[in-house]
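Novice: What follows is a group of structures, each given as structure tokens.
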Structure 1
Amino acid sequence: MEFSAADVVKATVFIAATLFPIVNPLGGAPIFLSLTGQYTSDTQRLLARKIAINSFALLMASLFIGAHVLAFFGISLPAVQLGGGLIVAATGWTLLNQPDRRDQDAGQIGDHDILSHAFYPYTLPLTVGPGTISVAITLGANLPKRLESASMLSVEALVASLGGSIIICALIWLCYASAERMSRALGPTGTSVVMRLSSFILFCIGVQIAWNGVQGLVKPMLGR
């Protein structure tokens, strides 16, 4: 079997470039900070690393077995978009209406309690949400054709998937771990403005994802 390094590099960049605007770690950093602003910097960095690891596992699972899992349970992508979009919208609405910084009970929360929330809601749906999962599943279905390989288990597809996912998750870790420094650079007023805007955008993203799901569910009924 011929291994084309150039094609693998192109596929890696394609995966990372496709996932980056949807995952949007730069836009997610203020959301992360609004949820973890009461924790210490060390705890935030630890949580950022855990979220990056969880995101990598979720992306790889979506790329390789996402379509099979949905098919096994009889779940369609529009249903995932609708349910996930509602969760994202609800989270955005909650963040939009919360106080600027939540310092209450911060001293009573241990690292174990914080890390127990690393997967939900910090990883899913706030970092790797239903939109990202849908795109990753689509990428996994089409990547073998793009690389002219037999399946996602081929060396080319495996290397490209690993490379693209690692790039995205490294950016997640860097942006989330630097969120507190970004906050200090912006100042209290700037941080508050960015957090409110990011929360509103998150709410709108959730509504859009849910609407895409509704359209996907309704169109077959209308025969379009």
Structure 2
Amino acid sequence: MVWPILGVCLMISAAGQPGKEEHAAPASGRTALILRKMPPEAAAYQTAAAELVQAGVPEKYGIEEWTAVVLTNEIHQHVGIYNMLGAKMGVRARELLDAPTRAVDVTAETGKAPPISCLVDGLQAALGSTLGQNLIHVPPTDAPKAAATFAYKGWTVRLSLKPETQRQVAEMIGRAVHECGNLTPAYFARIEKLSYKVWAEADRHEIFAEEWVQK
């Protein structure tokens, strides 16, 4: 196994019209606005994701991460490695900052070219910090990195993929390009399969270097 597995199970609160008990932030810090909760049953998901439900992945990493990854891939409309990593990074950043959603200011170091830029969609879905809210910034760069800086109430932390994890991801993608061709249907099928492996095995507490820039 590439990454150790660790996590806890958290639940999303019910949603409805604003009131005393509704639209409240649950223990995970994420507020449910449309869904009352993310469907827990395997039958609600496509085959590969259903297998992760049956394997207990939502419980291993917590329902907040599960929700972030599901939403990321629905928004992105492609199951990809960097999408997954962005969602996991966003959840980890919120944990470290003890911040609510829609409150963290993010500067991504990915640039705007895929595949690394796909990380940004995961950050947006996980944090609720979006381009439309001017809470996420993606400056141009000649040296894109799977990294971002997160700021909230005077605290700033930078998260980046650890070198070993970055090497493993680069090897996965490079092998897919070599064996399947670049951006071919076979390539996307291979990447999707690898992405589910990352979803299941990459522990957000282990795969990122965490550097406090300001306290």
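Read-outs throughout are calculated quantities, based only on the coordinates presented, and are distinct from any laboratory measurement. Note that the structure is predicted; figures quoted are calculated from it, not measured. Cβ atoms are built from the backbone, for glycine too; each structure is taken alone.
Novice: Of the structures 1, 2, report the one carrying the highest value of mean count of other Cβ atoms within 10 Å over residues 120-127. Walk me through the numbers before you get to the answer.
Specialist: On the way: 1: 20.8; 2: 27.0.
Of structures 1, 2, the maximum of mean count of other Cβ atoms within 10 Å over residues 120-127 occurs in 2.
Novice: So if we calculate Cα Rg over 2.2 N^0.38 Å for every structure here (1, 2), which label has the highest result?
Specialist: On the way: 1: 1.08; 2: 0.99.
That would be structure 1.
Novice: Say we calculate distance in nm of label points 7 Å out along Cα→Cβ at positions 56 and 80 for every structure; which of 1, 2 gives the highest result?
Specialist: Evaluating distance in nm of label points 7 Å out along Cα→Cβ at positions 56 and 80 on every structure, the highest lands on 2.
Novice: For relative contact order in percent (Cα under 8 Å, 6 or more apart), the calculated result is 21, so let me know which of 1, 2 that is. The partial results should precede the final answer.
Specialist: Working: 1: 46; 2: 21.
Of the structures listed, the value fits 2.
Novice: Of the structures labelled 1, 2, one was used to calculate helix-only ellipticity at 222 nm (-39500 (n - 2.57) for each DSSP H run of 4 or more, over all residues; to 500), giving -27000. Name it.
Specialist: 1
Novice: Can you spot which of 1, 2 the value 21.1 was calculated from, given it is mean count of other Cβ atoms within 10 Å over residues 168-175?
Specialist: Only structure 1 yields this read-out.
Novice: Now a separate question. For which of 1, 2 does Kirkwood radius over Cα pairs in Å, for residues 72-191 alone, calculated from the coordinates, equal 17.6?
Specialist: Answer for the origin of the read-out: 1.
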